[in-house]
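Next come the structures, one after another.
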Structure I
Amino acid sequence: MNASILSDYLSPSTINEVSKLDKEKQEKVINLFLSEKKKKSTGIILALFGLHYIYLGKWLLLFLFAITFGGIYIWWIIDIFRVAGMVREANDKLMYKLIAGI
């Protein structure tokens with residue numbers, strides 16, 4: 001397993017869970033993950049335009065964000081700094097879903 005690749009996208013605890021799999025399953029899960037992962041840079045760029053919730057698939061938050069004009073821009077400014085962690089959390093959930101599916 002190439003932990004340096006995964007460390008850019010996943011939390012240490014999730015990487016630890018992947019390392020517990022046998023080599024064949026690790027390779028399969030990592031390949032699936034790399035094809036479906038979210039990128040922090042894309043999330044940050046979309047956050048500048050208030051579109052990050054679409055990227056993360058959080059439709060209710062998108063609706064609330066839109067009708068409050070990004071929390072009168074305060075929520076929007078905070079989210080610009082939070083989006084990297086939100087993307088990592090989405091990637092962690094994706095990896096756990098892939099692990100459960102094999």
Structure II
Amino acid sequence: MALGVLGRRRGAILTVIIVERATPGLRGQLTRWMLEVRAGVFVGTLSARVRDKLWTLTRVRNRKGGSLIIYRAQNEQGFVVETHGDTSRSILDNEGLLLVRRPLEGV
């Protein structure tokens with residue numbers, strides 16, 4: 001049986017927040033609600049209200065770094081991606097299909 005199958009919270013949605021160049025204070029705030037599965041990568045099952053508050057906190061406290069949030073949505077791909085700040089990759093919307101653009105190496 002997979003972890004997290006029992007005791008699922010009603011209305012909670014799997015959310016991923018990725019921060020680049022974040023302060024230890026912001027990372028500490030995020031770990032109160034989410035698991036840091038790798039440096040700067042946070043995963044948790046959150047209500048929409050908590051998710052929105054954490055995303056606002058992340059945007060305010062990570063002004064010099066980049067932030068990205070991914071969560072489930074009712075669209076063709078089944079999820080939404082939002083970015084803030086200077087991220088190493090950019091998200092392109094191609095007629096409702098989200099694509100990731102990586103910077104060219106060595107240019």
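None of the figures in this text is laboratory data; all of them are computed from the coordinates on show. None of the values given here were measured: they were computed from a predicted structure. Cβ atoms are built from the backbone, for glycine too; each structure is taken alone.
Looking at distance in nm of label points 7 Å out along Cα→Cβ at positions 32 and 64 for structures I, II, the greatest value goes to I. Taking percent of Cα pairs over 16 Å apart as the criterion, which structure among I, II has the greatest value? With respect to percent of Cα pairs over 16 Å apart, the highest-scoring structure among I, II is II.
When relative contact order in percent (Cα under 8 Å, 6 or more apart) is computed for each of I, II, the one that comes out at 41 is I. Tell me which of I, II gives -24000 when you compute helix-only ellipticity at 222 nm (-39500 (n - 2.57) for each DSSP H run of 4 or more, over all residues; to 500). It must be structure I, since only it matches.
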